[in-house]
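Have a look at these structures, which come just after this line.
Computed from the coordinates by the stated procedures, all read-outs in this text should not be read as laboratory data. Computed from a predicted structure; not experimentally measured. Cβ atoms are built from the backbone, for glycine too; each structure is taken alone.
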Structure P
Amino acid sequence: MSRSFDSRWPSVADLRARAARRIPRFAFEYLDGGCNEDVNLERNTRDLREVELEPRYLRDHAGVDLSTSILGIEYGAPFGVAPVGLQGLVWPKAPEILAKAAFESRLPFVLSTVSTASIETISEITEGSAWFQLYHPTEDALRDDLLKRAEAAGCPVLVILCDVPTFGHRPRDIRNGLAMPPKLTLRNFAQIAMRPEWALRTLLAGAPGFANMEPYLPKGLDLAQLGLFMDQTFSGRLDDAKVGPIRDRWKGKLVLKGVASEADAERAVALGLDGVIVSNHGGRQLDAGESAIKPLTRIARSHGDKLEVMMDSGIRSGPDVARALASGARFTFMGRSFMYGVAALGDAGGRHTVALLETELRQVMEQVGCERVDELPGRLAKAVPGA
């Protein structure tokens, strides 16, 4: 077992519980919650865990190799760190901590446009290996400048986000004042006072902001105007006319994230994209939608020979990674699991979470008799019902 693994926290559930005790409630609920009544948040994990694997015991087994190739790049395991907005709100320097852990373990780290670390900072940490997720700007000039920065930073993969045509309705965040601008209520101040380590580290690191957007903020812009500026700067709805110019300009691999239907997967193929990440934004956008594992199973079956099909949403553990891979995903991403790790353990959280997930996945593969991750589809005993 890796030296980075801390046996006091042997599961993601343990990390989540500790995170809830270490960070203010408003920050934990921002990370932990979904939209509306959290129906799809809960459905994501519940349906994924309906997938069953078949063990093969009476056979030789030479050991487990977790290494995986996706989009022509070799990684140490078949999972990566999903993009998360405002990571520094949950724990100071969270994107830097996770980017370093991912780089050391040869895993992809995906930086969100609205993260609290810049493209350039993450590129330096990862030696140009991080992926970049683009929220589509309303102005072509801003789009082109962000692409230019990502290209200069060496990002091998650009991820275009398609599942935020409008922001999700998140009652807990609204009650907590986590809108733009944020509202610091007496209740939030009391929560901060109860988490002195978080408060001190946040004070030392500085208030979290949209680091990638700093070059474009108008001079003299105050906090009360920031929300309006962000609303006017980004247009979440994508169409052929927006994707086409990006495909023409971007020289690296291009992936569409937020795909939840075979129809959108078909458009991705027609537009010449290299891959899709089947996702419902972790249940944070459409409460009435399907769990991510259901369209993943269908899209992998119908389009897996045309592009690289990946998945996030609902994946929390090594067994969950195995379930997704057995269902047809070529690669997986997790956001909350890694953020729970950092919120729970600070600087050590990234390495610990990687070690934990690798340990869990390796144990599952040994149990079902797989030596390589591409053998997992052959161990699928029961697919998710309704897929």
Structure Q
Amino acid sequence: MGGVLDGIRVLDFGRFVAGPYCATILADFGADVIRIERRGGGEDRTIVPVTPYGEGSLFLQINRNKRSLTYDPRHPEAAEIRRRLIAGADVVVVNVPSTALPAMGLDYKSLCAIRPDIILANVSSFGTSGPWQDRGGFDSVGQAMCGSTYLSGEEGRPFRTPITWVDHAAGLYAAIGIAMALIERGRSGRGQQVDASLLGSAMAFSSTYLIEQALTGIGRTAIGNRSFVNGPTDLFATQDGWIVTQVVGDPLYRRWVKLIGEPAWLDDPRFANDALRGLNGAILSERMARWCGERTNAEALDALAAAAIPAGPVLSPQQALEHPQVQGIGLFQDVRYPGLPDRPAPLTKVPVTLSATPADIRTPPPTVGEHNRAILEGLGFSAEEIEKLVETGAV
């Protein structure tokens, strides 16, 4: 069965997470994605290395279903290689400050001069306007600047998360933008530029508390693992681990009160609604901590499930891989990669399914320059021309 993006060619000039992840989503849905990197491979290949040759888990996860072309962008022949690539492409994905695109020959005007209906998607750190538009940044900067880091941890000691949710959010937004641009091109024949940013994506995900601050001036600070706006929502130690609960709304709260045996709290004005339960969450968390401390993880979770109260275990990465529900939804696909002879890499599929045109992991991530000859032949370079490009160091 073909993918919904069969016939769409994407040039992935991205690095690290946001740009490559955007292109990976398109590849999983059938697009022909060519990863463009310098000779010898990009610096993002070795983040969290897991293979004998140094490739990292990040690279394996967000570069499957792609082909690899390496070339030296400073070589005299690079401009012609780039021109032919662009002429045959539908989408170009990059993630650099927008002001850096002209020097790369990848600004929208330059692309349109080669292919008028092309779609350019750029995932920058700070967007296309404002005093910081020329600056670079990473996921942690987005976390820090949207309020998330400030509100995490404990008061006076902010925490960031090692999970790159800002990068992945920006990649998702860019992929959505590209899908919308392809639909529009199908209607009008026009390409366009799609701009996403780490900062913009982080702010969008953090908007609940940003809006609250703008309208009330409340000035929240970190309160550990409790929720600001409901309770008991917190992490709790059991006899053999940790669990998390999230009690939101009056029906859930009433079931929780019945479960732990505090009927007087149904009429306690301190806990009359979610906002007050968040304000007085320390009291609720202390009571729930005592209840959890008398039980094992399994006992607590089973009792909470029987009461229809959302809860889950705090899992280590190994436990997450092995959890029966994670296994049950079929999220992982084992993929072989050179240098991993004993075990395949469990790559995470796109966590959304389409009944008629589902995403699929068809091929492993490419080795450095694995598809150079095939791609160059497809661009119309002869065998002799390809040999010359290799000999002169262009590719």
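Taking 30 as the value of relative contact order in percent (Cα under 8 Å, 6 or more apart) derived from one of the structures shown (P, Q), identify that structure. Write down the numbers at each step before the final one.
Details: P: 30; Q: 19.
Going label by label, the one that fits is P.
Computing FRET efficiency 1/(1 + (r/R0)^6) of positions 202 and 354 (r between Cβ atoms, R0 = 25 Å, to 0.05) gives 0.55 for which of P, Q? The partial results should precede the final answer.
On the way: P: 0.55; Q: 0.35.
Among P, Q, the structure yielding 0.55 for FRET efficiency 1/(1 + (r/R0)^6) of positions 202 and 354 (r between Cβ atoms, R0 = 25 Å, to 0.05) is P.
If distance in nm of label points 7 Å out along Cα→Cβ at positions 18 and 122 computes to 2.5, which of P, Q did it come from?
P
For Kirkwood radius over Cα pairs in Å, which structure out of P, Q has the highest calculated value? Provide the component values of the computation, followed by the final result.
Details: P: 21.1; Q: 23.9.
The structure with the largest value is Q.
Of the structures labelled P, Q, one was used to calculate distance in nm of label points 7 Å out along Cα→Cβ at positions 290 and 370, giving 5.9. Name it. Don't jump to the answer; show the numbers that get you there.
Values: P: 2.1; Q: 5.9.
Clearly, the read-out refers to Q.
In terms of mean count of other Cβ atoms within 10 Å over residues 266-273, which of structures P, Q is highest?
Values: P: 16.5; Q: 13.0.
Sorting by mean count of other Cβ atoms within 10 Å over residues 266-273 in descending order puts P first.
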